[in-house]
Structure P
């Protein structure tokens, strides 16, 4: 497999791809939906509502935290996660702009 050439794309295109990649798993969508409903929670709470092992939930949280869409407040031995409103607004704007673009119904004619 070839090396990806992310450097040939704009910073914004790479950011959109990073956000999309992080959101491209149903478990991560379920985590975000849960956090949107509950406002915050600890990993153990997510393990109770998701059909996944604690280690798997932690890995998904790590991916979401890495792109900045989640923040975590460490209070050993627990970490309380919540949606990072700044990054959430960024994602909404980015994806809204893309999906609100009109397409021609006469494509490929």
Structure Q
């Protein structure tokens, strides 16, 4: 990674500075990192709410339990395996979509 050796000074109004501080704080980033992201075409998302990680852990645990049940059901041949697998894939896709919507910064424009 290229070392940052150049400095840029930006003059802002009180309102602009307040919005920058609020946006960077909401994302959990420094003002400098936030501005670099914007310059790079990335719009940082706000930090997930505090209970997000607990929710995600719980959903992952549910998915893990479903996988254990599915393995046993396949062996015993007591459940519609194709339907179960389809639902498990939907859960995995929903988890990925939730994580992307909440955590991952997006490209601008």
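When relative contact order in percent (Cα under 8 Å, 6 or more apart) is compared over structures P, Q, which one is greatest?
Q
With FRET efficiency 1/(1 + (r/R0)^6) of positions 33 and 73 (r between Cβ atoms, R0 = 41 Å, to 0.05) coming out at 0.30, pick the structure among P, Q it was computed from.
The correct label is Q.
By the measure distance in nm of label points 7 Å out along Cα→Cβ at positions 25 and 81, tell me the structure among P, Q with the highest figure.
Largest calculated value belongs to Q.
Consider the structures P, Q: one of them gives -17500 for helix-only ellipticity at 222 nm (-39500 (n - 2.57) for each DSSP H run of 4 or more, over all residues; to 500) as calculated from the coordinates. Say which.
P
Given a value of 57, 33, 27 for Cα extents along the principal axes in Å, point me to the structure among P, Q it was derived from.
The read-out comes from structure P.
Quick note: the coordinates plus some simple rules give every number you see, no bench work behind them. All figures in this text were calculated on a predicted structure; none of them were measured in a lab. Cβ atoms are built from the backbone, for glycine too; each structure is taken alone.
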